[in-house]
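Engineer: Down below are the structures I want you to see.
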Structure I
Amino acid sequence: MNVLSLIHGDDVRAELFAPVLAEAGHALDEWSFSWRSPPPRPLEAYEAVFVFGGAMHPDEDGPHRWLPEEVDWLQALLERPVPTLGICLGSQLLARAAGTWVAPAAYPEIGWSDVELTDEGAADPVLSVLPPRFAALQWHRYAHGLPEGAVLLASNTACLQGFRLGEFCWGVQFHPEVTEPQLERWIAEDLESSEAARLRAETRAQIGSWNELGRRLCRSFLAAAERLRAD
């Protein structure tokens with residue numbers, strides 16, 4: 001498959017997912033609407049799409065004038081449809097494109113927090129590879145609603161954590177793609193020293209098993225995308 005990695009910054013890329021795609025024999029192209037340059041292939045040529053995170057928020061159209069264009073494209077993507085997985089900001093933008101609310105969360109989630117699958121999540125063709133309850137890496141200050149017609153797949157006390165819209169679109173608020181070096185850069189840029197020390201210690205204990213779950217989730221999405229494209 002030709003797979004698009006849609007990014008929103010220099011340090012929010014495919015990371016852990018890229019080797020998984022390569023091992024599976026898929027071609028991965030990276031592109032951003034903010035670049036104002038043509039994508040490597042016509043956008044309609046991609047057979048699956050990852051929509052990754054970013055430092056901006058999903059409603060910041062003023063400082064990021066390309067955001068409405070991306071949301072319009074995501075709306076069209078949902079209608080085609082193309083297997084798509086949105087992560088953090090990517091999930092929020094897919095939710096916005098699907099017509100539900102996006103807004104500041106009741107409180108930010110930065111670090112490790114528990115997430116639970118719903119019964120639908122435990123039966124989902126992609127998220128069912130995750131444990132019923134797991135410690136997930138979070139880094140977001142916004143939440144979003146459940147799009148009309150979507151299925152709630154995962155949640156915690158902070159917000160909706162995972163959904164599926166139709167048979168082709170998934171969104172998760174947590175970060176299954178993040179590697180430890182990437183997270184270290186986020187910590188250095190964004191956290192005070194006491195918070196940084198705590199998160200580094202928690203990450204040393206969690207990152208190995210978390211990265212294995214991330215690889216598992218990526219493979220599960222790719223397998224679902226292959227099945228959907230074959231139907």
Structure II
Amino acid sequence: MHSNRYVAEAIGTFALVFVGCGAIVIDAVYNGIIGHIGISLAFGLIVMAMIYAVGNISGAHLNPAVTLGFLFAGRLKRRYVPAYIGSQFFGAFTAAFCLHLLFPDAGTLGATVPAVDIVRAFILEVILTFLLMFVILNVSTGHKEKGIMAGVAVGGTIALEALIGGPVTGASMNPARSLAPAVLSGEVYALWIYLTAPVLGAFMAYPTCRLIQGKTCCPPEPDAESNPPDVV
């Protein structure tokens with residue numbers, strides 16, 4: 001039975017969107033009380049918390065691009081991918097719906113919209129996701145972290161990238177995080193960027209990791225139902 005992994009992914013992604021996008025919503029409703037730095041920290045800290053909470057169960061991907069990144073790297077078996085991604089989108093939409101109920105006048109619910117032209121926004125999202133996936137691949141092995149600081153490394157990367165990319169593209173790096181607020185708020189301008197660029201960035205991370213780490217990056221695992229999928 002693998003249902004506990006999918007429940008973990010749904011809860012983890014719910015927490016990511018509820019806290020991260022919730023920080024954006026509260027900042028807008030209460031006249032900038034949180035600020036850009038606070039919003040960036042909210043995203044980084046909630047991801048770090050979820051890695052420690054459910055990382056041993058599902059890997060705490062919380063992101064379809066990360067799940068596909070592990071698939072590209074051979075660390076996640078194909079049969080797990082649809083349920084992982086479905087759980088992530090379910091968690092994201094549930095969180096966005098809760099934010100809409102709590103803050104009906106919040107507008108975009110934290111939807112990501114580029115502040116620059118389409119080409120630059122796309123390139124930036126690719127680079128940000130590439131760096132995130134590169135860090136994840138290098139601080140994980142199998143389904144366990146290499147050390148207790150792995151959650152700090154991943155959460156810190158997200159916070160840093162949100163600090164830099166937030167004002168430009170929203171620093172999504174996550175199709176589920178962008179799709180749910182966009183659909184519920186109706187703010188779908190340039191949504192395709194946030195659905196495609198993170199996947200491309202995640203795809204690019206594996207060959208780069210393999211180039212640096214050699215065979216120690218993403219070794220093949222035995223195909224056994226009793227083994228958990230290879231995740232963070």
Structure III
Amino acid sequence: MKMTVAQAIQAKKKQNIKQLGILIDPDKMDAAKLSALLQNAIQVKVDFILVGGSLVSRNQFENCIEICTAQQDIPVLLFPGNHLQLSAKANALLLLSLVSGRNPEYLIGQHIAAAPSIRESNIEVISTAYLLIDGGKPTAVSYLSNTAPIPVDKPEIAAITAAAAEMLGMNMCYLEAGSGALYPVPLEMIRAVRKNTAFPIICGGGIKKPEQARAAFEAGADLVIVGTAIEEDEDTLQAFAQSRY
């Protein structure tokens with residue numbers, strides 16, 4: 001029987017096989033640029049494509065999903081900024097709950113609005129604890145969700161928050177510094193979350209260099225996501241891919 005996306009991630013975690021994902025913001029990619037990026041991603045064997053953003057029109061989102069899912073080599077995961085960013089064409093949905101914040105709209109409100117469409121789509125749902133970490137500047141996520149990020153010098157807060165999410169039955173944890181962050185999630189924070197949890201850790205935001213991705217992997221991240229860095233220089237994708245090994 002074929003494994004689900006969540007099972008595949010968990011299986012690779014158990015084997016200590018690191019994985020790389022690229023985040024596609026439909027607002028920042030035209031069709032030609034996206035197609036070229038996808039070909040590059042296939043060549044270097046990127047593990048996942050994430051699609052989503054804080055401010056994306058429905059048409060842009062749908063067009064991006066069409067292009068991304070047309071290729072069959074890399075699984076496409078929805079990384080929704082709100083309950084409208086859904087598509088049955090994707091392989092799975094990261095159902096993000098902003099557990100580091102106290103805004104009920106992003107803890108459960110958006111999920112209630114999306115639930116009927118998710119059930120109807122029959123897409124694989126991966127319950128994901130979403131922790132917003134201070135990346136050195138305000139981000140679209142912090143602004144739109146009205147959420148204060150976890151301070152970089154408080155790894156224990158991230159660790160116990162992630163542990164609580166795991167106890168609640170969430171499948172994995174996403175440590176997010178935010179798109180275009182000045183610096184990535186601190187390594188000490190990744191280590192603290194790794195020490196206190198057993199589920200897969202995704203890490204993204206502010207990872208501008210392959211060596212930062214490698215350091216995140218070594219600290220305990222199972223899946224690293226890069227977005228802005230490859231938007232600015234697609235040629236770095238090969239080096240990011242090598243950081244897994």
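Engineer: If mean count of other Cβ atoms within 10 Å over residues 12-19 computes to 19.8, which of I, II, III did it come from? All intermediate terms of the calculation are to be shown ahead of the outcome.
Structural biologist: On the way: I: 19.8; II: 24.8; III: 14.1.
Here the read-out was taken from I.
Engineer: For structures I, II, III, which has the highest computed value of FRET efficiency 1/(1 + (r/R0)^6) of positions 108 and 140 (r between Cβ atoms, R0 = 25 Å, to 0.05)? Intermediate results must be reported in sequence, preceding the final value.
Structural biologist: Values: I: 1.00; II: 0.15; III: 0.75.
Sorting by FRET efficiency 1/(1 + (r/R0)^6) of positions 108 and 140 (r between Cβ atoms, R0 = 25 Å, to 0.05) in descending order puts I first.
Engineer: I, II, III: which one has P(r) over Cα pairs in 10 Å bins from 0, in percent, for residues 4-99 alone, as calculated, at 18, 44, 28, 9, 1?
Structural biologist: Numbers: I: 16, 53, 29, 3; II: 18, 44, 28, 9, 1; III: 15, 49, 30, 6.
Source structure for this number: II.
Engineer: Computing FRET efficiency 1/(1 + (r/R0)^6) of positions 148 and 180 (r between Cβ atoms, R0 = 35 Å, to 0.05) for each of I, II, III, which one ends up highest? Don't skip to the answer; put the middle values down first.
Structural biologist: On the way: I: 0.40; II: 0.65; III: 1.00.
Largest value of FRET efficiency 1/(1 + (r/R0)^6) of positions 148 and 180 (r between Cβ atoms, R0 = 35 Å, to 0.05): III.
Engineer: A value of 1.00 was derived for FRET efficiency 1/(1 + (r/R0)^6) of positions 188 and 212 (r between Cβ atoms, R0 = 30 Å, to 0.05); which structure in I, II, III was it taken from?
Structural biologist: Only one of I, II, III returns 1.00 for FRET efficiency 1/(1 + (r/R0)^6) of positions 188 and 212 (r between Cβ atoms, R0 = 30 Å, to 0.05), namely III.
Any read-out appearing in this document is the output of simple, stated calculations on the displayed coordinates, not a laboratory observation. This is a predicted model, so every value here is computed, not measured. Cβ atoms are built from the backbone, for glycine too; each structure is taken alone.
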